[in-house]
Structures are given as structure tokens and as C-alpha cells.
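What follows is a set of structures to go through.
All of the numbers you see were taken from the coordinates with simple rules; none came from a lab. Since we're looking at a predicted model, the values are computed, not measured. Cβ atoms are built from the backbone, for glycine too; each structure is taken alone.
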Structure 1
Amino acid sequence: MRWSRRRAHRGSAWRWTEYMKEELAKLRVLRKQGTERFRNKEVDLGFNLLSFWQWSASDLVSNATRGILAEYIVAQALDIAGNRVRDEWAAFDLVTEDGIKIEVKSAAYVQIWHQERLSTISFRTPQTLAWDADTNIQSKEPRRQADVYVFALLAHKDKSTINPMDVSQWEFFTVRTGVLDSRKRSQHSITLPGLRKICGKSVTYSDLRNAVYNALS
């Protein structure tokens with residue numbers, strides 16, 4: 001009788017654990033329209049999600065927003081933006097329809113703040129511990145998670161006409177991850193001269209898709 005109770009208790013505990021796992025599983029994020037309204041229960045507060053986006057993301061030159069914008073531009077060039085939603089916690093930034101994993105790094109000469117001179121271009125390329133949001137498990141071995149790195153440089157140098165939405169102001173460099181892994185110099189970052197040494201010329205937005213695939217050939 002004691003054994004039966006223990007078995008029943010264990011069964012209930014297992015079912016409760018599985019229930020909690022299902023209840024606390026990763027959220028499925030749906031693509032928003034911008035017209036969604038802020039509410040206080042049933043009361044419409046008179047502002048919508050678009051107003052939040054305008055408030056929080058209008059500064060496209062800022063480092064944080066520019067990095068996300070660079071990811072979006074690369075996704076558009078690869079025709080994979082579609083109806084997807086950016087995954088903040090993914091181990092890499094983008095994945096193509098045929099499974100190529102891409103990491104996007106951005107830099108710019110022009111910053112939002114007052115500058116004494118244009119910024120020196122450098123991209124961080126550290127190895128990372130991947131974290132899986134579906135399981136909440138982090139990998140134990142650091143490595144670069146993507147197959148290809150796209151280095152997106154907002155190359156425009158005139159502060160009065162800087163416009164990150166004009167893709168002609170961007171230059172792109174694509175590098176197979178193995179090339180970064182085999183570098184003898186810093187494994188944490190790469191400068192623009194170092195990048196040019198590896199890649200040669202940059203490519204434009206129109207040529208970026210081919211450049212990503214050529215990086216793996």
C-alpha cells in the first residue's frame with residue numbers, strides 16, 4: 001500500500017511537472033500591425049503600438065537600433081524577412097530558407113552624439129555560449145554559432161545627410177565563419193583593414209544575397 005501511494009505521488013508530480021513545462025514554454029510571438037491599442041482593462045488609453053515604436057525606435061543612428069536595422073536590411077536582401085519576427089534570444093541573427101545561419105554585425109562612422117572625429121570602424125566577433133529559448137539550456141562550449149558573418153557598415157560620412165534607410169549608404173562584407181576561427185590575430189574583434197584583407201571589396205545591397213552564398217563556396 002505504501003509503494004502504491006508513492007507511485008501515485010510520483011505520477012502526480014510528473015504530470016504536474018509536464019503541465020508546468022507546457023504552461024511556461026517559450027512564448028509564440030505574433031507579428032504585430034501597429035494598430036494594437038493600449039488598454040487599462042476595458043478602457044482604451046488613446047494610444048497604440050505604433051506610437052511606442054515611434055517613441056522607442058526613431059533614432060536609427062543609435063548603436064542599438066542601427067544593429068537591429070542592419071539585421072532587417074540583410075533579411076530583406078536575402079528575402080527572409082517576410083512575416084517573421086526577430087528572435088531576440090536566438091544563438092544567431094538570421095537563417096535562410098535553406099538553413100544557412102547568419103550573424104550580422106554593424107558599425108558606422110557617424111554617431112548620434114557630438115563627435116570630434118568620425119568613429120574608427122571595428123566589429124566584435126567573440127565566441128559565445130548558445131542559449132536555447134525552447135529548453136532554457138545553455139551550451140557548455142563557446143563557439144561562433146553562425147555559418148556566415150555579414151559585416152554591415154553604414155559607410156556614409158556626412159552627418160547632415162546620414163540616412164540608414166538609404167541602403168546605398170551601406171557597405172557589406174561577408175565572411176565564412178571558419179575564416180574568422182582560423183585568424184591568427186584577435187578572436188574578439190576585427191578592424192576594417194583586417195576585414196578588407198580577408199574580403200577585398202565590399203558589396204552593395206543588391207549583391208549581398210549572392211555574396212552570402214559565395215562566402216560558403
Structure 2
Amino acid sequence: MAFEQEKAALRRQICRAAHQIAQAGYVAANDGNLSARTPDGHILLTPTGVYKGDVTEDILLEMTLEGEVVSHGGLGPSSETPMHLEVYRRWEDLGGIVHTHSPYALCMASRGEDLTLPITADMVLLLGEIPCLPYLTLGSDRLAQEVARTAEKANGVLLANHGCCTWGRDILEAWYRAQALEQYCRQLWLQRQMGGEMPVIPPEEVEKLVARREAAGTHRGKL
């Protein structure tokens with residue numbers, strides 16, 4: 001019974017995040033997907049073919065880490081299900097994943113640009129360096145493997161000509177990082193429109209932020 005109550009709470013959290021993602025303009029049509037690890041080791045995922053603003057608790061899929069569907073609401077798995085499952089299989093400490101096509105992050109991804117400049121405190125505290133992967137076929141094993149490999153040392157990844165993906169200890173942390181990533185990309189774009197040298201946080205202040213982040217024990221990777 002306890003597991004079922006926790007799963008019900010997770011379903012609500014996924015739906016709330018999905019609706020907020022849609023309201024923020026991070027997805028269009030049936031773009032993107034979200035997932036969370038359940039207390040008994042299963043995964044709850046958004047299904048294929050649904051606008052995230054319309055996601056409801058009853059249409060979420062429950063799957064095993066091996067990809068077996070435990071329950072569904074009449075719709076099939078997303079094409080990016082292998083990516084989610086591979087990340088969870090490889091990293092037991094991760095409990096939530098958010099994949100969006102948010103416009104500024106997608107534009108930066110399509111430039112093939114790793115994000116390394118500490119232009120904001122949130123970038124250092126919530127994100128750290130975010131690498132960019134080249135274009136990989138949607139839903140492919142290679143995409144799943146490369147994203148899962150990236151999750152060892154980063155809190156998210158840009159996917160060239162595709163979008164971005166963030167993860168965390170739970171769905172809320174993954175969603176916060178998705179917001180921070182899009183905001184960072186937007187700020188980077190705006191600063192570039194102004195021209196001149198890119199302003200960054202002084203190194204000694206970056207060190208303080210890194211120390212604060214490491215003390216919290218919630219970060220993966222550099223910067």
C-alpha cells in the first residue's frame with residue numbers, strides 16, 4: 001500500500017511538471033518526455049503522442065528497467081524510452097529525467113556548443129558544465145548509451161538538432177535543472193547580442209559556489 005501511495009504522488013508530480021513544461025513553451029505538439037523512478041524500482045513515463053499540457057495520471061506508463069510494460073493508459077511508450085531506461089539502469093542515484101525541446105537550449109545544442117562559462121551563480125550551483133552531443137538518431141541505442149554515459153559527469157546534456165535532457169535525484173530536481181538550463185542558454189544568447197567580452201563570475205567567487213554545491217552533495221561533474 002505504501003508503494004502505491006508513493007507512486008500516486010509521483011504520478012501527480014510528473015503531471016504537474018509536464019503541465020508547467022508546456023506552459024513555459026519548452027515543448028510543442030507531442031515533444032519531450034518525463035520520467036521518475038518508483039520506490040520499487042519501476043519507472044513511470046509519459047507516453048507517446050501526447051501534448052505535455054494534456055498529460056494525466058492515468059495515461060502514464062509503468063515499466064520495469066528491462067522495458068516490460070507493467071501498466072499503461074492505452075498509449076504506447078515514447079520513442080525516447082530507451083534513453084530514460086538506460087540512464088536509470090546505469091545510475092541508481094538518479095530518480096527523475098526531463099527531456100524537452102526548449103528553444104534557447106535547442107539553438108545552443110544545434111551550434112554544437114558545450115556550456116562552460118560561469119555567467120550566473122545558478123549555472124554553477126544547479127548545472128555545472130553541460131556538454132553537447134552531436135546529432136544522434138532519435139530513439140536509437142546509441143543515443144541512449146551516449147546520454148547515459150554523459151550522466152556520469154554532468155547534470156544534463158544538449159542534443160544537437162534535437163533538444164536537451166536533465167536529471168536529478170527526483171523529478172523535481174530534474175525539472176529545476178531543465179529550467180536553469182533554458183534560462184542559462186537564453187542569458188548567454190542575450191549577452192552575445194550585446195557584443196564585447198562575455199562577463200563571467202570571478203574565479204574566486206566560482207570557487208565559493210563550487211564549495212557550497214559540493215557541501216550539498218547533489219552535483220555531478222565540473223565547475
*1, 2: which one has mean count of other Cβ atoms within 10 Å over residues 73-80, as calculated, at 19.1?*
1
*For Rg and Dmax of the Cα atoms in Å, the calculated result is 17.1, 60, so let me know which of 1, 2 that is.*
2
*Compare mean count of other Cβ atoms within 10 Å over residues 113-120 across structures 1, 2 and report the one with the greatest value.*
2
*Computed -9500 for helix-only ellipticity at 222 nm (-39500 (n - 2.57) for each DSSP H run of 4 or more, over all residues; to 500) - originating structure among 1, 2*: 1
*For relative contact order in percent (Cα under 8 Å, 6 or more apart) computed as 16, the structure of 1, 2 it came from*: 1
*Give the label, chosen from 1, 2, of the structure having the highest value of FRET efficiency 1/(1 + (r/R0)^6) of positions 169 and 193 (r between Cβ atoms, R0 = 35 Å, to 0.05).*
1
*asked:* Once mean count of other Cβ atoms within 10 Å over residues 25-32 is calculated for all of 1, 2, which comes out largest?
replied: 2
